[in-house]
Structure 1
């Protein structure tokens, strides 16, 4: 099994588990309990939680598209490191951004980690850079115009984390 399939499988399993575990978003989504109760797992587990089936489906399609390309280019170990460590960094940046603003949202979803992948590709593929930046801006801000609650800042932080991730040898 490759890394992309593993990540997609974990996301799907976690989506169904969250529907049967009471208060799953409170325990596994990233929120104030990270600081108040030392729920230190939340920056990782929040990447595998989703707000609904559409949220999950959209993220998994984009993960499959970009993840497959990157896993082939980087190898499974480097790809998973980029996704997981970059995703954790993005979760932490997003959490502290909201914390600084005094907001107490629960952060869930894989889009921050996926944006890390997009940022990495944009940095190292100048030919597709402009299109990737435009796509990132569209997926970050167009849903807001439709009244959807979306963590646009996680997309931007993720892109930045991916952009500044060291290039693999």
Structure 2
């Protein structure tokens, strides 16, 4: 049995300081709720924060795996990191994170073989894949506005299986 895949189109990650998002509710959360447990993951351009440690009061965590979204069949029970002042749970930088910067076309390109595993503020597990960094998720070279994230995610069942 596979879990339902939820797709979020064009989440505006240009907002300051972050675009906060609740995986459980499937929608963005007001920045006024940044210091609450009402969100799991937040985006600011290419930076991804998790509601834990230095980023928020929640007990969320993140783990980045070098596997395509479809190949991730089980959520590990441990190894999740929280955000710290010195480093985010999901590292930043081209080639170190979920994206590579393509110098030839000056574009942010998601790495298809990277999946983010998130332990949510309510203790559930989800897998997340960033599909596009550009408005409308263009297939070809991006010509649209940047920092509009399209991503997909799915929750694991109570046994940690997707």
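Bear in mind these aren't lab numbers, they're just calculated from the coordinates by the rules spelled out. Keep in mind the model is a prediction, meaning the values are calculated, not measured. Cβ atoms are built from the backbone, for glycine too; each structure is taken alone.
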With distance in nm of label points 7 Å out along Cα→Cβ at positions 26 and 42 derived as 2.5, matching label from 1, 2: 2
Which of 1, 2 yields -23500 [helix-only ellipticity at 222 nm (-39500 (n - 2.57) for each DSSP H run of 4 or more, over all residues; to 500), calculated]: 1
